[in-house]
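Bear in mind these aren't lab numbers, they're just calculated from the coordinates by the rules spelled out. If you're wondering where the values come from, they're calculated on a predicted model, not measured in any experiment. Cβ atoms are built from the backbone, for glycine too; each structure is taken alone.
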Structure P
């Protein structure tokens, strides 16, 4: 019984340790942040890229049919072919995902640069504030001043 209790106590200490809570908060914030970044890329950046390039930047329906099922005469769309069992080399879907990844990585890079710049600005302000305040005297000097003040009170 005491081994079981010890096991659960150890698990409780592990679960409520600060790093574990920080990790959980980071995962939750990261999931929410991921949705924001996905929306930024899909709803704002990709329409601008499509506008600049003069067309769609969606290549998901670009593919090569390597082998059709016997007797297949249905539509030649990616969904229809793959559901019918055709062997399809879908290079367009890969290219679309690659473009989205590059744009996503660029947006995250820009955000990280902005956060780092803000962090450096705060650190510079803190260093300037610390430089303005005089440094405390060494401990031995403070002790000697305290002794001097006590001696002056006795006289």
Structure Q
């Protein structure tokens, strides 16, 4: 079970921590330093790398989460409210991520390939808003996961 917990927590840290870094540190720095015409290229390349890690994190979160639910709690009925809340919010986060990946991120890559910084900027804005929502959900999930059992 130690392996499942470690992989689960590391996956959450990579995903939520990456969103926190991108939203709270990188985005403001990019706006200050990088010319508007190059921001789409930077975000496209950065997100391409980050999203590989998010895909791995999503798979590991699902596998380890359900592994623990069925091994430790004997199934859904044995899991506490905090486990169900983590699962529900985590699934919402995954759906938002899938949308970001398959819609605005795909369009961002197309805009970069077409050398259309204006269209790229529109997609970066959409991604930013959705990542902001997912970041808030992720921070709530982390709080529930770490302290929900004690509430």
Exercise. With helix-only ellipticity at 222 nm (-39500 (n - 2.57) for each DSSP H run of 4 or more, over all residues; to 500) derived from the coordinates and found to be -24000, which of P, Q does the value describe?
Worked result: P
For this session: Taking 1.17 as the value of Rg/Rh (Cα atoms, Kirkwood Rh), for residues 30-109 alone derived from one of the structures shown (P, Q), identify that structure.
Result: Q
Problem set entry | Which of P, Q leads on FRET efficiency 1/(1 + (r/R0)^6) of positions 70 and 94 (r between Cβ atoms, R0 = 25 Å, to 0.05), largest value | Q
Problem set entry | For Kirkwood radius over Cα pairs in Å computed as 23.5, the structure of P, Q it came from | P
For this session: Using the calculated result 17 for relative contact order in percent (Cα under 8 Å, 6 or more apart), pick out the matching structure from P, Q.
Result: P
Exercise. Here distance in nm of label points 7 Å out along Cα→Cβ at positions 118 and 134 was calculated and came to 2.8; which of the structures P, Q was it taken from?
Worked result: Q
